[in-house]
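Pasting the structures here.
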Structure P
């Protein structure tokens, strides 16, 4: 059976498989469920940082403090980013980003778009984001995020996983005049999963906090509703 919401899945012969631990080495006292975050959010985020290049003096702006955003903070920090600014609307998630190493957080529910721009410019000393990552999954995030991009900066979008239709942007103002690069990221491969697992193992205690709910497979619809309402950070379905 193809798909994620099932107890079994059909694997093709060319499917890459990573063994986290050998059967004889399984520790009954260790919780392996949170590794699931590396297989999805971590893998995609690893692919993002494979597609872009973060320099040591860069200002990185992350739109979306969910699982993708939390992993992005860790990857940006490891790459040596000078400032890591996370913008989102859920304080619990923003706080976890701070714990992961973000230098600044902006709760978009507390201030207007113009004020958010002012904060970004304040934190980056008027430069804007050398790297801006859309990990929020909305058209509104793209339109706003492109305005944060610095001259010669890069905007990478990995949060939009479905067709959200056309996005009206000022191409000249936000892209051409800035010499900006726009990078789309869909999904990674097995090497990205490996990198994500290594990142998880470095920050196991922190990233385990991301899995806030474990929900039976038969209640998958409930899990999706909770995610839509931002009642969870990361939910894992248990067969």
Structure Q
């Protein structure tokens, strides 16, 4: 950990050195990580719309907690199994941790990137389909609904914000909030290193942001988390 401050603060400066630093630690846990059950499923019609479901080994079926993790990648990169790490350990390590340490089922989806012609609000649309897949396919023996927590890292958090605040997802949100939640109930969200607006984005990000948001940039501003301070509730 003491080596991290020397890498710098920009994403491009820290990414590969951090991968290199942590790879030996992950390799020591490779057998344990790979022992966690991982299944892959399509959740939509696009070839990119695939997810991995991690299931705890020794946790009873009555366990009713599930975590969705949306990785980052600046809207242009990212995979549920990161090719920059050996032995397919990332993000399998995250699935393993939440499954075996906390007894949660874990879903890590791939979502459409700019190279797949992703355009706002496609990230929210993909998350909506992931939640629908969970509602229809993930079973548990608990009497209550499945308790869902969603973690969005960087660009993944942008897509989480789109789903939570954009009006086109209101009907889907109602199905996982409050009294309307039957199969799945949203219990919490975590925004991890998420850009809540792009008003001061670096110049080199302009092309990517224009490609994703395009003429819908103004509409995208209404979906960002900071707008929730104005009193809008999630189910509206």
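Each reported figure results from applying straightforward, stated rules to the coordinates on display, with no laboratory input. What you see is a predicted model; the values in this text were computed from it and never measured. Cβ atoms are built from the backbone, for glycine too; each structure is taken alone.
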Quick check on the output: 49, 48, 33 is Cα extents along the principal axes in Å, derived from one of P, Q. Which one produced it? Q
Taking distance in nm of label points 7 Å out along Cα→Cβ at positions 52 and 108 for each of P, Q, which is largest? P
Match the computed value 1.9 of distance in nm of label points 7 Å out along Cα→Cβ at positions 20 and 44 to one of the structures P, Q, and report its label. P
For structures P, Q, calculate distance in nm of label points 7 Å out along Cα→Cβ at positions 76 and 140 and state which one comes out highest. Q
Could you figure out which one of P, Q the value 22.4 for mean count of other Cβ atoms within 10 Å over residues 36-43 was computed from? P
